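Derivation of every value follows stated rules applied to the coordinates shown; laboratory data play no part. No experiment lies behind these values; they were computed from the predicted model shown. Cβ atoms are built from the backbone, for glycine too; each structure is taken alone.
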Structure 1
Amino acid sequence: MFNLAKLSKGAVTLAVCMALTPAVFTAGPLIESRLFAVVSGTVVTGTRVDPRGMLFNVWFRKSRPCEFIGLAWYDGDVRLRIDFHPSLPVQPVPRTRPPGGQAAGPWLLRGVESLQGTRAVTLHRCHPLWLTISEFYGH
């Protein structure tokens, strides 16, 4: 056995930090996503059905200056393909937008005739620890 009275403050601090590290990397992304979402207030406008899927525009608020990594749109458990520039044969890399109100579109969500029941999340790099996932659209 060891004597707890002889442990230095530094050793105790190190032990506590090592014990809390898994909790930080488990709970951190969940807490950040809920309390510090990168995007919010998404409003879908100008929807119309296209032979390839649903065309629509969006307005949203970006609240943090994070690097845009991607947008994933789902119908239930099925991930849908979204084209940010449906008139171009090759999709350019989406850009990172500054904080503030943003308007975008038209976007093409392939394989659906309605946005009803779908949901979307964004992925951003705000710091080097993990990707920040924000609810973008859905009910």
Structure 2
Amino acid sequence: MEFKSMKELKAYIDSKAKEAMNKGTHVKSEVIETGKAHVQSDVYDLYSPKQYDRTGQLKEQWDTEETANGMNVFPSRRDEDTGKYVPEVIETGQGYDYEFDYNGRARPFIENTRNELAANKGRLTDALKQDLKSIGVNVK
């Protein structure tokens, strides 16, 4: 394959990276496993509920969607009764329907996941390399 400009080369690389992220499993898995670890440490380990039985679904319900630049990985837990997006309530501490120790106190597991992945870019780079290889792109 031959490119006439750096712009064409960049567009090709970006399209392959997007394809790899959406078809592959390694980047998704790295983000989800890091997110699950933060649900455990930033949410579950901080508080044992007294008014309800914890389902564990916040940690287990994750989804992905294709975006213009690649993909979005996010916790997808919604309250069965109200339809409320549970991760936002926990992340911000706002929107609880009852009083308890963490009402109004953020437990930013999503932000902490992003920060950890940003601080350890090699993990996502390695995962992307594996996903690129899975679609036939030879990377070192």
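Once volume of the Cα convex hull per residue in Å³ is computed for every structure in 1, 2, the highest value turns out to be that of 1. Of structures 1, 2, which gives -15500 when helix-only ellipticity at 222 nm (-39500 (n - 2.57) for each DSSP H run of 4 or more, over all residues; to 500) is computed from the coordinates? Only one of 1, 2 returns -15500 for helix-only ellipticity at 222 nm (-39500 (n - 2.57) for each DSSP H run of 4 or more, over all residues; to 500), namely 2. Comparison across structures 1, 2 (criterion: mean count of other Cβ atoms within 10 Å over residues 9-16) gives the highest value for 2. Structures 1, 2 were shown, and distance in nm of label points 7 Å out along Cα→Cβ at positions 17 and 41 at 4.0 was computed from 1.
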